[in-house]
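Participant: Just below sit the structures, each encoded as structure tokens.
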Structure 1
């Protein structure tokens, strides 16, 4: 079995601009790909069967986005290519990104499965078609298929490539899993932020509108963010949490602050990615 990267992401800011009649929220955010990520093992099968191997025991089969992505692509490919027995694979997952941490792990896992099986199965869908397919699995999946740091608008589906200066990040990982659905449903959520004019985008611009809701609901997130903000004023939460982060120009700066973490807190240092490692697997 060969293993493939599924990098994480950070939201450098996240503004909630409003809500549509269908309940979806209008957003503006900057997505930044990071080197830290999960690993996906894939081996093609000739019998058309999809099997989970070396699966993460915390994720049941029905919620496994890797398996769901493979099934979705198989269904789509069978309808297009009129072949029924060649779309099989063994799929493994090594989870390094926290579940419910706001780093996009599940979405990235699904995107990597789509990118790899699209090639191994000879389906060869273009990138835009893969992105449309990925959107059926989750709002962040198209980002990882887009494969570059980007300005996200609309409900997150409108992506515009956004060149950003290289950076290093200290990411703290509170030991809680935050419910994105419950956070967006909270009556206390600000839903009328003003959009930023981008480009250009400068580090530290904007804020994360979900922070106040999440820190009120999850004391562990509040404590981690407070510790980081005392040392880096522009620290913030990514996505709907739980992870919080601070940006640095140099690795040694991030590692110096990491070394000061109290024993009750966990975190890691990672650097930015200009492009997804599998970016060129789709046209």
Structure 2
């Protein structure tokens, strides 16, 4: 059993594995949809993040990852022949990584249950909600102001604020390198990285990204000591107004299904649920092995 890289000379054999991706998980992405549209340099980059599992002379599985941040990866597609779905084989595909990382995988409940049984031991459900944007929202409140992130200046501040807002035992703290990496991504929208301030004191952070020509609100939150006072709703209205000002008629947002307060806020604002994803985090599998 060996893991091999994706090269030009094994692309045709890899296509056969890629064509089976939906048999394993219908949410697996098609590698060649992305690969065939890329230039030569990008094709080299995409091949770098594909690893193939070979048993004797037969290809039995693969993983295609996408780096999101320095310590955050997304599995775009994962496949194993049904007789070879084992913790050991998945670990072989994941490869050597520092323990301080998170690797996400989105899929249907039945396949994630199977992966959970063999060692993927953190799971949550993420909702994707959408809102039709028509009229501007009221966002006025005395003492509230907004500050855009200044590139090359505010990265450390943003890192600290996000870590305070999203602090929990299942989340690896961001580093400043993660922030710099985020700023380099194609989806990054410079005018959409926003601090909310109360009397010039930062009380929260929120971000608009543009992914596949669609605006998403991400990394949205208020510091604990300021929650429950209506600041989240005001801030959400402000970000939606910015999206309207950019000419978009729809916005999307992702939220943990268990975060009932946030879900209620978004739905009361007009967001409607359009998709439910199951997410696995594989950081713990290394710690258990």
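Every number here is computed from the coordinates shown, using simple stated rules; none is lab data. Source: prediction; values computed, not measured. Cβ atoms are built from the backbone, for glycine too; each structure is taken alone.
Participant: For which of the structures 1, 2 does the calculation of Cα extents along the principal axes in Å return 58, 43, 33?
Facilitator: Answer by label: 1.
Participant: When mean count of other Cβ atoms within 10 Å over residues 148-155 is compared over structures 1, 2, which one is greatest?
Facilitator: 1
Participant: Which structure, out of 1, 2, was distance in nm of label points 7 Å out along Cα→Cβ at positions 164 and 236 derived from, given a value of 2.2?
Facilitator: 2
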